[in-house]
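These are the structures, in structure tokens.
What follows draws every value from the coordinates through simple rules; no lab data is involved. Source: prediction; values computed, not measured. Cβ atoms are built from the backbone, for glycine too; each structure is taken alone.
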Structure I
């Protein structure tokens, strides 16, 4: 187990959320990830790091078959500008490399926004290492993370 996975799994356990851990090899598509984790593609949850300003980040939980709607997210947060940090900055502020990022065990407890579709199903969220994920109730996930739940996504035409 990598340090990232150990940190994420410890944070998941400490949160008290009911979860199961799935370990699988690297996958090449959303469909492969969903099959390996036993969920529908929309049940995969991507944790996206978004920058509001200098040293001001948040996590956005996005269903696997959707993408952030920047106008919706800016309106929700009451800001005119948001950006995604590069991979090095995301690693620095979370302790996780892209593709493994999760709010659980992040170096800082950034605010969380969960798309409204996340809370409607059982989901699989990354757990700190490639090929490691936690399956949880989306509603419990949002609750334990203190997430603001809102419609902040749109269909991802390229999801596969």
Structure II
């Protein structure tokens, strides 16, 4: 079964996610098994967020696979914890938690705008992609006393 639905709220992390109301394409197969219904398939959508290095906007097409068993009430398979199983609720299957779990796990942990993104300057915050030669001429303050010593030593050529 192919279906396009609107993405629910909070489908992602603080850094990247699928915006609420955007299209999610679900391609699912529902199979009847002894314990209940096995739902398997794929989810496709467009995630939006920020590059963790330079804070530019990031947009990427993403996909996730899902497979979940929804059991009939009272038909828990032997050896399974009740906490790990999802049951029918009034003869209905609630796919939102399953979709949320699959999508959030498929999203990149640290999205970047491109693999070689240099990020921002740690001193002034300038985008290093805009100015590849960007640098600061500043000495480490822990070495300041030693710099004073080298300036006071006589030049070797004079001796």
Subject >> Computed 3.0 for distance in nm of label points 7 Å out along Cα→Cβ at positions 121 and 145 - originating structure among I, II >> reply: II
**OP:** Please state which of the structures I, II yields 57, 19, 11 when semi-axes √(5λ) of the Cα gyration tensor in Å is computed from it.
**Re:** II
Subject >> Top of I, II by relative contact order in percent (Cα under 8 Å, 6 or more apart), largest first >> reply: I
Original post:
If helix-only ellipticity at 222 nm (-39500 (n - 2.57) for each DSSP H run of 4 or more, over all residues; to 500) is computed to be -3500, which of I, II is the source?
Top reply: II
Original post:
If you work out FRET efficiency 1/(1 + (r/R0)^6) of positions 57 and 73 (r between Cβ atoms, R0 = 30 Å, to 0.05) for I, II, which one comes out largest?
Top reply: I
Subject >> Computed 0.20 for FRET efficiency 1/(1 + (r/R0)^6) of positions 25 and 137 (r between Cβ atoms, R0 = 41 Å, to 0.05) - originating structure among I, II >> reply: II
